[in-house]
Structure I
Amino acid sequence: MKVYVHEKGIILVGKGWEVVQKLKEYNKEHTFLSDWVQKTLPK
């Protein structure tokens, strides 16, 4: 499972069940994708 975060969004690479599990995990911390990207990117 690999997660690439860049300024325009994210890329999740892995098996289908891994991607779904990772999205559920991140959904607990971040409501919106833009929040996740802004928090993860260096300033």
Structure II
Amino acid sequence: MAYVCAHCGKKVKDLNNFIRCPYCGSRVFLKGRPNIPREVSTD
């Protein structure tokens, strides 16, 4: 599962033992959401 750094916005694939972002050093991560289009009915 890919995670997204909340500070710089870059994707990080694995967070096994590494708790910081390798790009900016931030410790706050968000779970990346898949780009699946949603179907909404207008009825």
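A short reminder: the numbers here are calculations on the coordinates, not readings from a lab. Computed from a predicted structure; not experimentally measured. Cβ atoms are built from the backbone, for glycine too; each structure is taken alone.
Each of structures I, II was scored by mean count of other Cβ atoms within 10 Å over residues 3-10; the highest score is held by II. Each of I, II could give log10 I(q)/I(0) by the Debye sum over Cα atoms at q = 0.17, 0.27, 0.29 Å⁻¹, but the derived value -0.45, -1.02, -1.11 comes from I. State the single structure among I, II that was used to calculate helix-only ellipticity at 222 nm (-39500 (n - 2.57) for each DSSP H run of 4 or more, over all residues; to 500), giving -15500. It was calculated from structure I.
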